[in-house]
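Each structure below appears as structure tokens.
Please treat every number below as a calculation from the coordinates, not as lab data. Since this is a predicted model, take the numbers as computed values, not measurements. Cβ atoms are built from the backbone, for glycine too; each structure is taken alone.
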Structure 1
């Protein structure tokens, strides 16, 4: 198991004029080597949330941990009216690959970030050498349509989120030990809060991902994950949560086998698998970056 690493990555901004602004990222590892891994976060989070998960890899490889549109310090516009859904995140990631990746990279991500990575790998297979998906959001078109028009507890909960606190310490205290944060380590929650809130004009702090934008991401998907799997041309590793997983793949295991995906359920984990089993995330990234084409399939359920 990796020891705890205190590592402060370099803040970076990548201009994406064709996408309407800048994407913020944390840059881990040696500056004199090309980017090896690009990591995308879950809905409502930010790149810094995964700092302690990714930091132990920084001596071995270079990693960009992104702030997706509408999250963290990125300035890409987050417009809800008439939005395209998660294809926006895909297209942002493709633009970032053009600007920041000198050679094919490992695309990795948690939840919405995993799905974004999958969609980008399908659209530009020549730019991606492997995929690492950590409890990605995978379901069929019927479920996606239902989220837009029917009951959607996740979106309704996001709409009700408290956006403003007196300061970051108050936000941290409010989140500690509550809800999905119960399984997080203190340093992980502190990193989420650090990048997840920005100052207001009256001296308080507010969420950098607004409740309305987070809710919109839960409602509007507009992608075909299974078509994307079929279009991918690189090795795929997927870690799935044991409890409340968003990777609803049980009816489509033959499709995953057909594309040579390697997938497994990690015992005892929830949707916050990367926070609960950071060593497994690092193990997958090391394997994929080192020698992706030697991997074989494994089924664990």
Structure 2
């Protein structure tokens, strides 16, 4: 397949600029909220916040990044005119979970990476034990943020978000996917196994991000499921694009090491079928994602743009 068939190529320059501006503004809002929740002042019920631990947490979170998952939370919530501040808090909570996973993934016992977003990983900037604790604390903080009455949602909505995030992040989701990824170094999975691994390790949090907006808004179950299916489609697209970049991009472009999957003997769909096949599949996944958003019309423009961005990003 030629590059011109990729969905983002069909976007006008104005649409592209509008999306990048929205992504930047959402990221800035999330960054501000994350700085607030990661300050050194203990909350009610806490005793103290050790400065070295907080510094490590901030290093792992406040280091740039596109904040795509928070963007998806906020835009999916906006689709239903949900409370913006509540969506922002849920977005910040999800980013805490995502960053915890990156801190732990980078550890020597896992992927053994020294670079993340162009900076030393947390275990390099601090030490392994502190990195583990920073990840633990971020995971716990995420549920603290959602459960807190300050989130401004009815208790049943907060409980639903806690449950959905726990399912997406735990043994049946992201953490289970990481276990399958480690197993894949010893025993290569078949294509179905790779898809399952990626749906859990990467896709589960992206699916939650899209579904969370509907939960924040108290949207009907049918809308919640539609947004979850949209998240599943772009989650697989995100990982497929990531695997394609691992094959074709360099470390400077990515801000982290590349070609690590091949070096570790891990099977990916892009490596299994080749770059052209991967680009063709990306095209189909984004078509599927956009079809799911058709009932929402122009209100879903930013989510449609996010789907295109996922498929064609270069870092």
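Of the structures labelled 1, 2, which one yields 4.5 when distance in nm of label points 7 Å out along Cα→Cβ at positions 51 and 219 is computed from its coordinates? For distance in nm of label points 7 Å out along Cα→Cβ at positions 51 and 219, the value 4.5 is produced by structure 2.
Can you say which of 1, 2 returns -21500 when helix-only ellipticity at 222 nm (-39500 (n - 2.57) for each DSSP H run of 4 or more, over all residues; to 500) is computed? Here the read-out was taken from 2.
For structures 1, 2, which has the highest computed value of FRET efficiency 1/(1 + (r/R0)^6) of positions 59 and 139 (r between Cβ atoms, R0 = 25 Å, to 0.05)?
Details: 1: 0.10; 2: 0.95.
Max of FRET efficiency 1/(1 + (r/R0)^6) of positions 59 and 139 (r between Cβ atoms, R0 = 25 Å, to 0.05): 2.
Computing Cα extents along the principal axes in Å across structures 1, 2 gives 55, 48, 42 for structure 1.
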